[in-house]
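Take a look at the structures listed below.
Nothing in this text is a laboratory measurement; each read-out follows from the coordinates by a stated rule. The structure displayed is predicted, hence computed values, not measured ones. Cβ atoms are built from the backbone, for glycine too; each structure is taken alone.
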Structure I
Amino acid sequence: MSDFSILEVGIDQSQRMIELRREIFSSLLRGEAVAIEDLLASFGEVVIPMVEELVDGGVALLDEDRSYIVGAEGVSLQPTSHQLKIGGTDFYTWCAFDIIGIPAALKVDSIGVTHCPGCGKELIFDAKKGDFSGVSLQESIVGFWPNASGPVVENFCPSALIYCSIDHLKDHKGSKFDGQALPIKDLAERGEITWRIFAP
């Protein structure tokens, strides 16, 4: 397993940027959009190019007026096909990988819901303290890890889905099978790497 985080590619790794990302992420996990005005008060004018860098890198999304951050680091306050509950907060995620990876990294209790793209079956993942080993799932369930580059939310997330079986994955992807089929355990391990800057 490589020490590779898709959320860090091309993004400034300074301590100031990490502080900004942590503040945005923690607000979204509480179900709260992040006002650019509030970030200006906390970080000063330097926050504007920092937010632009996050948006350009595909790890943050703004609302239509560009006044609020409504999604970042896989967490979304706008509806998607993937839902995640942590604590008392329900929100959405950018891809199916997020409903496994975020709880695994944060070591929190969670319930994630997505659907197999091949048959539409609802898939529910109930984790205790980020541990998915006790989840009673069929061994056949696999996640797809696409070979993708560029902005994460645009290039990686649309294909990072979870399937009932490798057969559903192969049927759905067909000739566009450009990536890896991974068991839930491996997705959790990659999640710990991907969201490591937010880990407790």
Structure II
Amino acid sequence: MDALTCIKKLGYVGVLDFATVDADGAPQVRNISAIHYENTDIYFLTARGKYFAEQLRRDGRVQILGYTRYKETIRVSGRAVEVPEDEQRKWRDVLYAEQPYLENVYPGETKNIDTMFVLRDYTIEYFCLSTRPITREYFAVGSATVKPKGYVITERCIGCGTCQGVCPQQVIAEGTPYVIDANHCLQCGNCAEHCPVEAIERC
């Protein structure tokens, strides 16, 4: 798996969940299908007067989620920026050509209320439940960096093996200390809850 393959999979899904935060700090989620993929750049459209556009302009942070028929979750996290004025029409026309249904939503000159945003620097989390053990991978696109997630076993480990016995995916290996395979970890925390010496910490 790689970043570009994840983006292609999102294109196959079509309608994605876009999450932002409003002025009161409350989560806001909506389904978006007006999306164009240009290599790893993700362009999407909304109307300037919508709360979605307001939230993006104020903060920029957005999380995009898609779920495939193969039990794959693909999560994109980054900061969207409004496309420069002199490029707005170009990318809007590309999107309208790819998705003719938009003409029914904003016919004729009413489409001038639309505005395009683009996401260029972001991280991707790929999570597949159809493999055994499960598969989890992270990718950075543009100038974004991946922050560690999940659990690690610290030097306080006494080698008792309790964590191995309670891991649903059996992805903890013996060692000094024991080691969790992060690429197959559910991040459920069962190992941490059962460790008798509290040697397992969240990243």
Exercise for review: Could you tell me which structure in I, II was used to calculate helix-only ellipticity at 222 nm (-39500 (n - 2.57) for each DSSP H run of 4 or more, over all residues; to 500) as -9500?
Suggested key: I
Exercise for review: Looking at volume of the Cα convex hull per residue in Å³, for residues 79-182 alone, point out which structure of I, II has the largest value.
Suggested key: II
**Study point:** For 20.8, 70 (Rg and Dmax of the Cα atoms in Å, calculated) the corresponding structure among I, II
**Key:** II
Point to revise | Winner on FRET efficiency 1/(1 + (r/R0)^6) of positions 31 and 159 (r between Cβ atoms, R0 = 41 Å, to 0.05) once structures I, II are ranked, highest first | key: I
Check your understanding: So FRET efficiency 1/(1 + (r/R0)^6) of positions 87 and 119 (r between Cβ atoms, R0 = 30 Å, to 0.05), computed for just one structure, reads 1.00; which one of I, II is that?
Key -> II
**Study point:** relative contact order in percent (Cα under 8 Å, 6 or more apart) - structure with the largest value, from I, II
**Key:** I
